[in-house]
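The structures considered in this document are given below.
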Structure P
Amino acid sequence: MITEIQTDVYRRIVEQTNDAIIFADREGIIRIWNQGAESVFGFPAEEVLGKSLDVIIPEELRKRHWEGYSKAVAKGRTRAGDRVMATRALHKDGSRLYVDMSFAVIVDDSGHTEGALAIGRNITERYLADKALRKHVAEPEIKGKSSE
């Protein structure tokens, strides 16, 4: 049984972590948005609570996202399992982000799906640096092949 003290600690953990913690209900409406999410995505909680996850999902990814979301909510589990996935997202200023995300479907004690949890962190700088490095490493190979 969870005590009142544990509940208070859980609340503070969610509120104070630097990682984005987002909970959306079965319909994909944002119900929890912590300060880490504010930092990563630029939206204060009051601007996104009660709104669709679409506010942070790039338009070209929405169809695929919602297909996966619907399946996960129906099955009570995500396709990703316990893997962390790099995905693209939108910042409030319109810029594109790369975010490492882990996902979980949240079910109540009777097994009824309540919604989905996403925990993420901004990896844009690392992702772009890795991409530039891969391009730099590949360029001599491409130049070498074209001169043969």
Structure Q
Amino acid sequence: MKLDSLEDMLAFGQKIATRLQGGEVLELVGDVGAGKTTFTKGLALGLGVQGTVQSPTFTISREYETSSLIRLVHYDFYRLQEAGIMADELFEALNDPHNVVVIEWSDSVAEVLPEDRLTIAISLVAGDETAREVSMHAGGVASTRLLGEKA
């Protein structure tokens, strides 16, 4: 699916948020600047997160309380060659049914990721600075539910 602007990416995140119940895992794939954090900001808006949502590139993880019982946990493993102790933290977050876990740059933690996750690949569109091409793959029942009618 093609999204024409940052506003469309935010709206896409908000739409996915309406389907979240807690316990879901979203893996975001894309180059630097593709829109992964913008999508997560939309997700946070849709979940009722108050305050600023920032990329966890330097902190590796950030947690946000929502207006419901769901907690948004956002990881960015861009700077990690190996997961180390972060794999343990991620494992705990993945097993909390109140968490919605969003993961960027997941290569270093691939062995910890559940099969049932929604992988969202975001790529730049040649010749258009603001447009993005988005594809999704669901690995199980919970992630398939997030697809709805192709969001």
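Taken together, the values in this text are just the output of simple stated rules run on the coordinates, not laboratory data. This one's a predicted model, so the numbers in the text were calculated from it and none came from an experiment. Cβ atoms are built from the backbone, for glycine too; each structure is taken alone.
Using the calculated result 31 for relative contact order in percent (Cα under 8 Å, 6 or more apart), pick out the matching structure from P, Q. That value comes from structure Q.
Assign the value 2.8, calculated as distance in nm of label points 7 Å out along Cα→Cβ at positions 13 and 29, to the correct structure from P, Q. The read-out comes from structure P. Look at distance in nm of label points 7 Å out along Cα→Cβ at positions 77 and 125 for each of P, Q: the largest one is in P. Supply the structure label, taken from P, Q, corresponding to mean count of other Cβ atoms within 10 Å over residues 69-76 with the calculated value 21.4. Of the options listed, only Q reproduces it. Quick check: 34, 18, 15 is what I get for semi-axes √(5λ) of the Cα gyration tensor in Å, calculated from one of P, Q. Which structure matches? So the calculation was done on P. Could you figure out which one of P, Q the value -8000 for helix-only ellipticity at 222 nm (-39500 (n - 2.57) for each DSSP H run of 4 or more, over all residues; to 500) was computed from? This value belongs to structure Q.
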